[in-house]
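Chemist: Below you'll find a set of structures to go through.
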Structure 1
Amino acid sequence: MIARCFLALELGDEARRAADDALRSLDGDVVRKAKPGSLHITIKFLGQVDVDTVGREVLAVAAPIVARSPRLALGTGRVEGFPSAARARVVVLECDGADARIAELAARADEAATACGVAREERAFRPQVTLARSKNDFDLRKIAARFAPRPLGFAGKLVLFESAASGYVPIDSVG
């Protein structure tokens, strides 16, 4: 089966509550908010791939990191904007001080995907939850300042998702 796929960490309860609080602080007239049920930390975007030969292979290569100790700490969450808070087009919940194994997970997934013919990531990995997007730059600084940094607890499962028209559909998972 060919599908548009990505590998992601589900959010644990504490991180989900923090993300929901951050979403409530955003103006829906200015940004297009992510659906609360779709929030996750993307580990590796795979694109249009064969699920069995690429998607499951990348999941299998990354799985031992989760299997060693499934409790991956997400650190402290703070609201941030890209390319900057002053001229944001993307709003994220940044995971400051996240467990280093999450970056290791992303590096291993990137290597496995590259071996399967998927393009290597050009940007450095930063664990974060995408909360919203905007077609126009907007100043996020006041909103970000009102959102007090808070502990995010632990990640949930490592999941291979299909990005379908109906939303993100889990294909397989570990943890």
Structure 2
Amino acid sequence: MSFVTRCYARPRQLFSCITFLSRQTSPDYEHVILVDEVGIGVEKANGMFALPQNIERVRGKYVYIIDSDDIVTYYNLVSEIKQISEESDPDVIIVQCVHENGVPLPPDYDWLKYPVPAHVGSSSFVVRNEIWKEHIHLFGDSGVYHGDYIFACELFEHDYKFHWLQKVVAHSLRQNQGVINE
């Protein structure tokens, strides 16, 4: 499994992201960190996912985008993804993540439905590598903040095999004047 993190100027949050990820019960993963060294901002930095040199670095069977201000709090995620893969071999695995407002995305009332704006996040989807590579350009092509929503909608437009893992597996951290609050 590949975790892919896009980051810029948030070293303390990135440290938390890496620390929590290292608590996985299975070591069968890689963590690819993409650094926005020029400060192009979130909208344009989303395009970093689709750069050929970055795509080549992602080698896991499944890919999970986890931003530098997110932490994986479900320590059996890699093990469970491996088990799901062996049992049903899905193309896309939907999981829940909690963002700053404290509501899981996708929220329970939108579970098993087509994506709704602001009800999905980049950390809502674990995607088979070849499918991720085919569609990840959509994350940044739009040049808008909600590239994750556009990417999610694209996944639903195809006849992919979905698995719904209704568990909160990640949380978003908040940074206020350099202090991380969970």
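What follows draws every value from the coordinates through simple rules; no lab data is involved. Predicted model, so just to flag it, every value in this text is computed and none were measured. Cβ atoms are built from the backbone, for glycine too; each structure is taken alone.
Chemist: Determine which structure produced the value 0.8 for distance in nm of label points 7 Å out along Cα→Cβ at positions 115 and 155, calculated from the coordinates; the candidates are 1, 2.
Modeler: Label of the source structure: 2.
Chemist: Which structure, out of 1, 2, was distance in nm of label points 7 Å out along Cα→Cβ at positions 11 and 35 calculated from, if the result is 1.5?
Modeler: Corresponding structure: 1.
Chemist: Using Rg/Rh (Cα atoms, Kirkwood Rh), single out the structure from 1, 2 with the greatest value.
Modeler: Biggest value here belongs to 1.
Chemist: Looking at structures 1, 2, which one was distance in nm of label points 7 Å out along Cα→Cβ at positions 91 and 123 calculated from, given that it came out as 2.6?
Modeler: Only one of 1, 2 returns 2.6 for distance in nm of label points 7 Å out along Cα→Cβ at positions 91 and 123, namely 2.
Chemist: In addition: A value of 36 was computed for relative contact order in percent (Cα under 8 Å, 6 or more apart); which of 1, 2 is the source structure?
Modeler: Comparing all candidates, it corresponds to 1.
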